[in-house]
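Listed after this line are the structures, all set down as structure tokens.
Read the figures in this text as sums done on the coordinates, not as results from a lab. Model, not experiment: these values are computed from the prediction. Cβ atoms are built from the backbone, for glycine too; each structure is taken alone.
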Structure P
Amino acid sequence: MILALNTSTRQCSIALLNMDRTVIAEQLMFEGKGHFSGLMPAIDELINGFGLNHKDIKGVAVATGPGSFTGLRVGLSLAKGFCHALQVPVFGISSLKALAFQLPLTPHPIAPLLSSRRGEVFTALFLWNRENGLERKEKDNCFKLEAIPSLFTDNTVFVGNDFLTQGARLKELIGNHTRIAPPQCWQLRASSIGALALIRFEAGDLDDPNNLVPRYFRPPDIRPQPAFPADK
């Protein structure tokens with residue numbers, strides 16, 4: 001089986017998948033105080049609850065962003081720790097591609113949206129090809145949500161990680177004929193990350209843990225602390 005992790009969005013998730021891409025189990029965890037501290041216990045509970053063992057893990061898939069600065073660091077560190085301890089391969093998966101992957105075989109271009117700071121969203125563009133593979137058509141970028149309608153064609157299908165905010169705003173900007181994925185498709189799921197990783201596993205396309213880094217667009221919102229006078 002493969003262990004999949006998503007810590008790139010406010011809704012974290014973990015999943016276990018069989019090697020044939022069927023989902024064994026999945027758990028969603030919404031952001032809250034100290035929610036990252038519950039990841040390891042949640043993983044242990046998921047594995048033990050199905051009578052499985054950590055040694056059954058044949059690979060680890062992890063979202064590499066774009067997304068939450070802290071979340072990405074936590075997810076990558078956890079994935080690399082599992083790979084080192086279990087001596088299994090790791091697969092870094094684009095958060096935006098995994099989100100678009102949740103709309104299988106859609107004939108129209110797919111624009112996934114992930115919340116960023118200052119009212120912006122991370123986005124890209126993907127399209128299913130004739131071989132049922134998901135191809136990237138535009139690189140990852142970051143825009144104000146208000147700019148999205150002018151960047152994509154009328155046939156583009158939108159899916160994101162905040163249906164109530166992003167979906168409602170898109171309807172205001174584009175109108176009722178906006179192509180928006182059903183609400184249940186919104187929120188990035190670890191099982192989608194795992195499924196994409198298994199495609200790469202079958203192709204022998206592995207990542208080097210030492211070179212696997214998060215996909216950031218900006219430095220974190222960290223400010224230096226003010227200098228205090230020395231004690232006298």
Structure Q
Amino acid sequence: MKLTVVPQIFQLFPQALIGVVFAGEVNNAGESPEVTALLREAEASLASRLGSGPVAEHPRIACWREAYRQFGAKPKDNPSSIENLARRVLKGEATRHINKLVDIYNYISLEHLLPVGGEDGEKIEGEVVLTLAGENETPVKLLGEPEPRPPYPGEVIYKDKQGTLCRRWNWKEADRTKLTEQTKQAILVVEGLPPAGKEEVQAAIEELAELVQKHCQAQVTVFLLSKEDREAQA
């Protein structure tokens with residue numbers, strides 16, 4: 001498994017950080033009561049951690065809104081994954097169980113207020129690249145959407161040889177590489193923009209790796225990518 005960030009991402013977002021956890025020999029079946037409890041605790045404390053101001057103005061969410069605007073997306077219509085998750089929780093929706101890996105990364109996202117996502121490593125073709133969409137990207141069927149649509153030129157995407165894995169950086173993932181109970185290999189990412197710094201993103205990926213190792217009996221490798229170090233490989 002390999003993930004590379006192209007230089008253009010850091011030209012646009014020089015302080016961006018991409019935490020990567022490669023997980024192998026994963027047991028993703030069933031549900032972990034301990035992870036569910038952590039998720040419920042993070043949900044319960046979210047409102048106090050976000051404060052009384054508008055969600056969109058919280059620094060950990062506002063930074064993603066600004067990033068989306070930079071590559072032409074409308075954050076009101078297409079919120080970042082952390083904003084979408086936070087808004088649902090603040091409305092009183094409990095984050096539903098999908099599988100252990102998704103439960104774990106939803107907990108990490110809420111606890112650390114950072115976007116977190118993941119793909120099934122066995123369904124990826126070639127390496128994963130975080131890049132800017134070109135003019136003629138292959139249409140991609142996103143989770144929950146009925147028809148494939150291509151990314152807009154210039155938006156930030158994750159892609160492999162077959163096509164897009166996640167649109168608008170962390171807005172919505174492809175159905176093709178989604179994590180399931182049958183997943184045996186996974187690439188998990190934690191994304192940071194200022195005010196989140198290296199210490200915060202490092203803490204998030206280390207906790208993510210620890211939980212995946214403990215509850216999925218996985219072999220894990222951790223990387224923190226930046227403009228100085230753009231490649232991770234397991």
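Of the structures labelled P, Q, one was used to calculate Rg/Rh (Cα atoms, Kirkwood Rh), for residues 1-104 alone, giving 1.01. Name it. This figure was derived from Q. When log10 I(q)/I(0) by the Debye sum over Cα atoms at q = 0.07 Å⁻¹ is computed across structures P, Q, the figure -0.20 traces back to Q. Which of P, Q yields 23 for relative contact order in percent (Cα under 8 Å, 6 or more apart), as computed? Of the structures listed, the value fits P.
Which of P, Q yields -7500 for helix-only ellipticity at 222 nm (-39500 (n - 2.57) for each DSSP H run of 4 or more, over all residues; to 500), as computed? The read-out comes from structure P. Of the structures labelled P, Q, one was used to calculate distance in nm of label points 7 Å out along Cα→Cβ at positions 57 and 161, giving 2.1. Name it. The value was obtained from structure P.
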